[in-house]
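Peer 1: Structures given as structure tokens follow.
Derivation of every value follows stated rules applied to the coordinates shown; laboratory data play no part. Treat the numbers as computed from the prediction; the structure is a model and nothing was measured. Cβ atoms are built from the backbone, for glycine too; each structure is taken alone.
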Structure I
Amino acid sequence: MKNVLLFAASNNPESINGKLINYTAGLFKKHKTNVLRLHDYPLPVYSPVTEAEQGIPKNAMLFKDQIQHHDAFVISVAEHNRSVTAAFKNTLDWLSRTDKDYSNMLSGKTILLISTSPSPGGARTALANAENMLRAFGATLFTGTISLVNYFENVSFTSSGMQIKEKNFSDNLKKSVDQLEK
């Protein structure tokens, strides 16, 4: 049984990508899942001066520990101004400082990248940015990324939970989770 870490690349507690992560966690049937929230790991803005004066923040080390104890990841990438969120980039900046050989920090870890946004772009630009950054850490990216466009038009909430109306996205997400569980 694998341990799968899921988180939204946003520090917004009401993030639609966080809602998508919770939905995705419910699709796993065979593996143990753990959903984290970036806003539970606040970090100062990275700078060499802050690192020299204060060292590596405890929350960066706690987040790194979570990474080391999981075999695979699902990250829902939020987009701010056509890129990843500042919170996600800052987390990666601090994580890169926790180990001298950061290029292997995610070596052997499989990552599925997903995203959603209220726009027709579906955060695809941020997904491309995230792919480039995570490869620098040695990550093995799961084949393809999955993006849900027009979130508010394609998602509804019923008494049984979140429902995704966009069948192509829903089918691709389920297929990807099934492949991760093999």
Structure II
Amino acid sequence: MKSKKIRIQLSGVTFELPSNSLMVDKWDNTQFIYMNAKNSASLIKQYVKKNFPGVRVWSSSDVYSGGSSVRVNVCNSDGSPISLPIFSQIHSFGKLLQAGKYDGMTDCYEYSDVEVRTDNGTQLKYFPSYVFVENKAPWNTVEYWVNEIKNEGRTLEKELTYMKKGMAEKVIQALSL
């Protein structure tokens, strides 16, 4: 039975992607890795988990008529921001997987001419238009509320109306640890 995952290496780190990510270019018959938004989000999440095991990470992807994007949130287990040096490494890796950047002065999107290749030389192509990396927990997660209460001076009682069902119990449990 054929494996449903492929393994690739970037800078000595092994990542897994779905096997249908490995494609052949019709023009020159060379293999490449198709890095759509979903694959890019997965790669960034794997990068964080492998290189910074204590960091909490969430990733999501969106595809729309004008392109695609990836959103990554990272924080410490208590919801506080991670250190700037670690965040900078994660942010830089994320931007490596972005197709280019928007130039507001000329009102156009400029594609990057940087080639990204695996350690064995296979090119990664067709990246998402935007990669956003934020140094905070996503809204309405346990980590978000713990940070708001412990580090931002909010009170649980005042925040209860904003929490989804069942969240208060999880937050109370996390605060008592």
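Peer 1: Once distance in nm of label points 7 Å out along Cα→Cβ at positions 87 and 159 is calculated for all of I, II, which comes out largest?
Peer 2: The maximum falls on structure I.
Peer 1: Further question on the same structure: For which of I, II does log10 I(q)/I(0) by the Debye sum over Cα atoms at q = 0.09, 0.10 Å⁻¹, calculated from the coordinates, equal -0.41, -0.49?
Peer 2: Answer for the origin of the read-out: II.
Peer 1: Tell me which structure, out of I, II, gives -8500 once helix-only ellipticity at 222 nm (-39500 (n - 2.57) for each DSSP H run of 4 or more, over all residues; to 500) is calculated.
Peer 2: Matching structure: II.
Peer 1: One of I, II was used to compute mean projected area of the Cα convex hull in nm², for residues 39-134 alone, and the result was 7.2. Which label is that?
Peer 2: Computed on structure II.
Peer 1: In addition: Can you spot which of I, II the value 1.3 was calculated from, given it is distance in nm of label points 7 Å out along Cα→Cβ at positions 119 and 151?
Peer 2: I
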